[in-house]
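Every number here is computed from the coordinates shown, using simple stated rules; none is lab data. Computed from a predicted model, the values in this text were never measured in an experiment. Cβ atoms are built from the backbone, for glycine too; each structure is taken alone.
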Structure 1
Amino acid sequence: MLWAEAKDKASVGDRLKGYAFFGHPSKSTSIFAPRIESAFLLTPAGERLGLDLKKGEWLPGYGNMEYLFSDMMLYWPGDYVFGLVRSPGVYDLSWHGGKSGLFLSRSFAKVIIHAEGQNAQESQGAWDAGFPLEILPESAPYSVKAMESLKLKVKYLNQPVKASYYASYWAWDESGDPRVQRGTTEEDGSFSVDLSRGGMWIIDASLTQEESGTLIADSSKSKHYKAGDVLEYKTVQVKTELTIWVREK
């Protein structure tokens, strides 16, 4: 999966780093630099600033791994959104022993950052990055503490939608750990997660649509296809991730 990381509380004038990862947070050897279509910082006034990403190969706490990063300056007080749009790709569960069926994957990720300063205000539940599929917390995610619940809503093309979701602590295997919270939202897109411990959490929402098409592979890194292959898919999976840092009480 694609996910973003950044310090979620800072002060006006601070320079932060925003990180882009692809893989499994609990397995550092599975993480590599994602192919990113766009990276941006959304300011408190709603201005979208494009970011240039650089490639890194070592990160304390992870070790030898590939990732992307960008420097970001917080010029104004208030709430920012660091957002990532991954280049579309294809995947088939049969590549790892699952049910066969090639699908197109579209992935989005964000972190909400609060810059403290004179007249700094929360965005009052907006925090919309402009993605087709959005996870919108109903209260400031950078203020949540361990053992608290966080209410959220999912929207697709700016309309409430019923979607699948999960919430996982970074050290858990999000695909198999029984502690990972999974479910389906209400019809209005609402759901809540119980944040049982401090640290990084990733909240995911996804939709699968019956939509067929073709993608011409432009990467030779996969062992399942080569650059130039015409890949036919039958469905599209749209995923969006919200990374939050939970404080201890």
Structure 2
Amino acid sequence: MNWSVPPPNWSCAAGQVLDSFFARLHAELPDFAEPLTLFGSVPIQLCLDDSFTSADADIMVSGDPTHLRVVARKLELTAGGTLRPAFALQLCPRHFFRTTAHYLQRAHMEMRHGVKVIVPHVRDVLIGKLHRSRTAEQENLVTKDLRAFHRVRQLCDGHPNEQDLIEDLLDCSPYFRRPENGDVNHFRLNVEDLWTGLFGHKLDVEDHVLKPLRLMEAEAQRSADQPISQMLDELSPSRD
């Protein structure tokens, strides 16, 4: 189920700050052509609720973010120093934003002052929040992340519901694997806590996520081992 949200509102406070950064970036680096992806709470502010504020605006940069940070500092839009603004830009390498495998298929894309900007669908933004690392003593999902899920559901007629989330989690199979260092899987723990905090009951991850994922992987393997000629025969092409 793919529920829709309005396009970004660039006239809101967050949008105006971001627009000023995009304009300055294009003026100082006119050859910059890498897309910038907004994640964290910013897409929720831009598309649903401009009062859903955060101290930082997370921007994923495909390449080296060093030159972009220089531009942000000139606009006093960085988190360092004694003049920290109310709204700081966090220019992050691409591995900082992890979400569903096909998020670009439903993301909003547009050019802002000569810069290509990608605003993922809020459902993919929410999934990205489940990657937050946990402290050793942490027992529940971070409060501000749970608040983001609740607020989106209030504004999107109950979405994401359980079906939406399970559909998205089935698109996140790598993140359920146990870390190679033997550490706990923070993503899975956050998923389990989310269900209790959002829906009031536990999620059977094994039954609703891991078993279907194993079946999907087995089917993909079977298809990969199948000769191309056999796959074409099974299509039963007809000119009728």
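Computing helix-only ellipticity at 222 nm (-39500 (n - 2.57) for each DSSP H run of 4 or more, over all residues; to 500) across structures 1, 2 gives 0 for structure 1.
State the single structure among 1, 2 that was used to calculate volume of the Cα convex hull per residue in Å³, for residues 50-105 alone, giving 167. Answer by label: 1. Identify the structure, out of 1, 2, from whose coordinates P(r) over Cα pairs in 10 Å bins from 0, in percent was calculated to give 7, 27, 30, 21, 11, 3, 0, 0. It traces back to 2. Once FRET efficiency 1/(1 + (r/R0)^6) of positions 146 and 178 (r between Cβ atoms, R0 = 30 Å, to 0.05) is evaluated on every structure in 1, 2, the highest one turns out to be 1.
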